[in-house]
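Some structures to go through are shown next.
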Structure 1
Amino acid sequence: MRFELLDHTADILVRAYGNTLEECFANAALAMFDQIVDVSTIQPIGEVEVKIEGDEKEELLFDLLSELLYLHDVEHVVLSSFDVSFSEEGLSCLAKGEELDLKKHRPKTEIKAVTYHMLNVDKDTPSVTVLFDI
């Protein structure tokens, strides 16, 4: 299981898993886009690279997801594949997907923002928890 939805009254709470924190970050991004549209309908035919500077893992996760959500909102892309790697400067993410096509990608939920509330990066498990404002 790459991610699970947790009970929350008004918003979307996700816990993403992986063998590494990089996989957890990638699966959190996948979980976010799977709430927006069915990710199984997305073809990885285009790619975007996102670079985030910083050293706090929580900040990096928040900034990565916020940037990917911004790309969806402004450039109308949907993404389904994420390759995340950490460096001394922060992280980079190569995301693959395609332009949003409402005939192909049926909207599920509009995510307004990534929030800091309940944001958690657990290096031991490893897992990450993110709350999305809808």
Structure 2
Amino acid sequence: MNKEIMKLTQTMKYNSFSSEETIKSVELEIDMIFPTQYREFMLETNGAEGNIGQNSYLAIWSIEEIVSLNIDGKVEEFTPELVQFASDGGGMAYAFDKRDKEISIVAIPDDSIHIEDAEFLGKTFQEFLQYLYDTE
């Protein structure tokens, strides 16, 4: 795992690792290849939960939860450009934005049905984590 990502998430509780086969299976179901940094993080942790920085809380869902939570949340129906993968536990979801060739990460209220509500947080998984870490 990237050392900077490890540093940013060191106060979070990691799950156990995931497998390449499981990740590929989910990628097929959601029709998207996960960004490299996220994929590496999931191979080692399969998600994590806890404080990140002084003022942010983050729950990164296990790879096995991604499909069902996106189905239950009707993400495909209302915002098919997004694949949610995490939340703050308080009404904000974090998602991969597939609108451009380069996947970015956005925040969107978990009850939103409008892509216009999405706020850009980073081009990479590390940028996303850094944004949350630095939030005041």
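Read-outs: derived from the displayed coordinates by stated rules, not from any lab. This is a predicted model, so every value here is computed, not measured. Cβ atoms are built from the backbone, for glycine too; each structure is taken alone.
So distance in nm of label points 7 Å out along Cα→Cβ at positions 51 and 91, computed for just one structure, reads 1.7; which one of 1, 2 is that?
Values: 1: 1.7; 2: 2.2.
It traces back to 1.
One of 1, 2 was used to compute distance in nm of label points 7 Å out along Cα→Cβ at positions 27 and 83, and the answer was 2.0. Which one was it? The partial results should precede the final answer.
Working: 1: 2.0; 2: 0.9.
Answer for the origin of the read-out: 1.
For the structures shown (1, 2), distance in nm of label points 7 Å out along Cα→Cβ at positions 3 and 115 is largest in 2.
Taking mean count of other Cβ atoms within 10 Å over residues 19-26 as the criterion, which structure among 1, 2 has the greatest value? Don't skip to the answer; put the middle values down first.
Working: 1: 19.5; 2: 13.8.
Sorting by mean count of other Cβ atoms within 10 Å over residues 19-26 in descending order puts 1 first.
Ranked by relative contact order in percent (Cα under 8 Å, 6 or more apart), structures 1, 2 are topped by 1, which has the highest value.
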